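Structures follow.
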Structure I
Amino acid sequence: MSDEDFRAQRIQHWLVAELGLDIQTFAKASSDASFRRYFRINTSNKSFIVMDAPPERENILPFINVANILRQAQVNVPEIYRYDVAQGIMLLEDFGNIAVLDRLTETNAGNLYQDALDSLFKLQTNVAPKTVDLPEYDAAFFERELTIFYEWFLTSFLHIDIPEPIKKSLNQCLIGSALEQPVTLVHRDYHSRNLMYLTDDNPGVIDFQDAVIGPITYDLVSLLKDCYIRWPVELVAKWREGYYWRLKEQGLVTCCSSTFLRWFDLMGLQRHLKAIGIFARLHLRDGKSGYLNDIPRTLEYVVEVAENYPELQVFKLFLHAHILPTYHSNSL
């Protein structure tokens, strides 16, 4: 019996023997880029989601902590019914199996993104960063994330190395911009796959256990420059500018619109480089090769930002001379 089958049996025993649930169906609902898995169970009158987080690899306490913070901020997160920290099992409210990504069309994008932006606004305005016990997105944190791109995408996947002066210049630019920004609670994966489509109180927000205190543009660029779906530049600008004025009216930012745009773009570049590194790592280390399909879209964002900022000139030249040709030749 595999470890996964053994854990599935242990979970079912916990649900029946300890919680007294009358399980009629038990089926895998999804998995994500971590070691977590999710099951959907049905009883005679209700469905639930069970999180399976092997305790030797995952810790469910951050999920519980952040869920409580977000619920108090009036963000719609799944209710936690029961959990067992030692076993790494949690019984959750079922938000269904339709993500916002599954419903997005050109016709309804305005309404669905407005819902997502409204939810983000609650997250950013209803949580005072100094009152919550969450890690800080500091310079060392950002540098570790950029290292994922250098090590997994450039070195391990493309077999090229970035010269140290170019890496140092890029890191200083991106980290400096990030640390200039006002801070807020940051979900860290606020995008269309982690927002569940609901008929009431849309969206349902999931996968928030890695939340930190960090730059105010991080979740906004994660949403609007999504690694899994792309919108016209003009539409992204409209959504970004509208949200900027909401933040400004609330007093959460005092900068001009052009400074906010620079923060947004450079924050996006940092996030997209990290994401590309993670996609490569998921393929090489974890055998999750489907994520390779998301690299081209994410790389397009990188190219666009590198083209638009003079301080990224050296990185842009390396990108066009080495990274893109090697990537495209590997993709043939």
Structure II
Amino acid sequence: MQFVVYGAGAVGSVLGGMLSLHRHDVLLIGRPPLVHVVGSGGLRLKSATGEYLAHPRATASLDRSDVSPDTQVLLGVKSYDVAAAVATLAESIPSDTPVICLQNGVGNEEIAAQHFSRVYGAVVRMTCSMVQPGHASFRALGRIVFGLHPKGSAAAVAELVAAFRAAGFDAAPSKAIGDDKWLKMAVNAQSIFHALIDVRDQDENEFFDLKVAILEETKRVFKAAKIKARSANGKDPSIDEMIAEIKRPRARRNEHGVKVHNSVWQDFYLKRPHIEAEYIHGPVIALGREHAVATPYHATALAIATRCHAAQSAPESLRLAEVLAEVAQSGHSG
């Protein structure tokens, strides 16, 4: 099986690199600095237990000659680039080429389906970092759920699951991938707080209370909108289970091993021109408005993300007290 990783960022590079190490034909499509590093010395993957050196092919653009009948496209671009990416892809590859959307958020599969007849969703449950081109890091190979868009079963899903399991991932199929995507959105709702609040404040009880509050708010919105945010086979925690885990007494963090930051943190660190906050918090805010459910926590997360991005703020540049005050103000104004 051949894999084309279109948009080889941190997640795409880790997935593509591990598939390459397990003797799949992998082609990374990425920015010129990544292409140069991978082409000259390989792709370096660092985990908490060891380091890998993979040698996938890499190029800055995709040509029809790069695609074979067994090609699977792992679409790794950010949500804000999906529309442009699939339009460009449609000019280079057949419309029946399988396209697997790796993005956080919902709605990207619908966009891809405007150009391709075989669209799949994937939920990637592992944090990957790449702040230096060609050098990606992760703590451990995580869980990936694949499903046919919009729902149902397909032989291609079983093939994807088998390939990723063989490469060391905890891969699973889903017959309702949209449910898994909504559940992942609840996980991602906390990302802004981890990315922008000073790490010194992230051991405080009030920080954990903040995480619980945005999850409880998300749950209220989902209930009102009759959205089923759930795991394909129960292995991923429900929103209630996430809340219970956050409330559990814990020791203070002891940093050791490989350091990994979420994608929002990387957006601010690398000063990327766009961020995905609108695609995470925007749908929940819109649903809350539609169903008369207040969303001060999501509104605050989106507001501070937008403001800090415009100001080119560094990660972890806000104090917890500032954020809590803004949440309180949002609640009063709402």
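Please treat every number below as a calculation from the coordinates, not as lab data. Here the structure is a predicted model, which means the values were calculated and not measured. Cβ atoms are built from the backbone, for glycine too; each structure is taken alone.
Across the set I, II, FRET efficiency 1/(1 + (r/R0)^6) of positions 69 and 133 (r between Cβ atoms, R0 = 25 Å, to 0.05) reaches its highest value in structure I. So Cα extents along the principal axes in Å, computed for just one structure, reads 63, 48, 40; which one of I, II is that? Structure of origin is I.
If you line up I, II by distance in nm of label points 7 Å out along Cα→Cβ at positions 101 and 125, the top spot, with the largest value, goes to I. Which structure, out of I, II, was FRET efficiency 1/(1 + (r/R0)^6) of positions 5 and 149 (r between Cβ atoms, R0 = 25 Å, to 0.05) derived from, given a value of 0.85? Going through each structure in turn, the value belongs to II.
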